[in-house]
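These are the structures, in structure tokens.
Read the figures in this text as sums done on the coordinates, not as results from a lab. Fair warning: this is a prediction, and the values are worked out from it, not measured in the lab. Cβ atoms are built from the backbone, for glycine too; each structure is taken alone.
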Structure P
């Protein structure tokens, strides 16, 4: 399993960044390769991506969600991955988000891509596109301010 950690500073308040991040179905607008995200319940997401010309789907469970602080998840079927995104205020109108992602490549093509740093490069690009997306909008397209707690998975 590979671990990727990426951080980016945003020119929006932490609440704005967090609220937009909770709009999972909009991820295809800024995440390269993600073609669809369906939020089935407060905790359950169904992802579809096209990676190297191959379509992959997986389900993920949100294990922890604390407004303006963190969102953590783990896959429950399909592509194996888990992670957490943390949100920090950096002044009144600026924020920092850090993505910690654990990914297990599936098959030789993904293993080679992982070895070449393609997953890390994609995560970095996705965060840059998120920055552009939210800084251009200036306001989130929606928000979910609910909380999910699962202390057994806390980093």
Structure Q
């Protein structure tokens, strides 16, 4: 849990992008969840009233909602990727500062060939967590909500 909080602190250094990504993910999830509701209302309206012109109206609303959700989903992916790149940059800089501050004795016992791959893999994992996993998590929540309906 402590590691997760440290990762969140790195993401929170870029507040606007992080909040924007979370807002975009939320809006995208809501837009995707509204479409089945609109489809049900459209079918009920068409069957109950017998007026099929209302069906065309709801078709337009569904297409508009889907387009909006897709555009916002693209924005969420873009913003979360931007945050992850900046977090990776911050992590690499902090790691380099830490390595430069260590004593020569530290390097006598460790090989550079062991340190660098560990550092690059760790930074890549953090970037993956900050970008793709955030969106994947929101999609999992959306699917879970849709299954309980």
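Brief remarks on what is shown
- Structures P, Q, by FRET efficiency 1/(1 + (r/R0)^6) of positions 59 and 99 (r between Cβ atoms, R0 = 25 Å, to 0.05): label with the highest value: P
- Parent structure of the calculated result 15.9, given that mean count of other Cβ atoms within 10 Å over residues 11-18 is the read-out and P, Q the choices: Q
- For -7000 (helix-only ellipticity at 222 nm (-39500 (n - 2.57) for each DSSP H run of 4 or more, over all residues; to 500), calculated) the corresponding structure among P, Q: P
- Once mean count of other Cβ atoms within 10 Å over residues 75-82 is evaluated on every structure in P, Q, the highest one turns out to be Q.
- Test item: Rg and Dmax of the Cα atoms in Å calculated as 14.9, 46, pick one of P, Q: P
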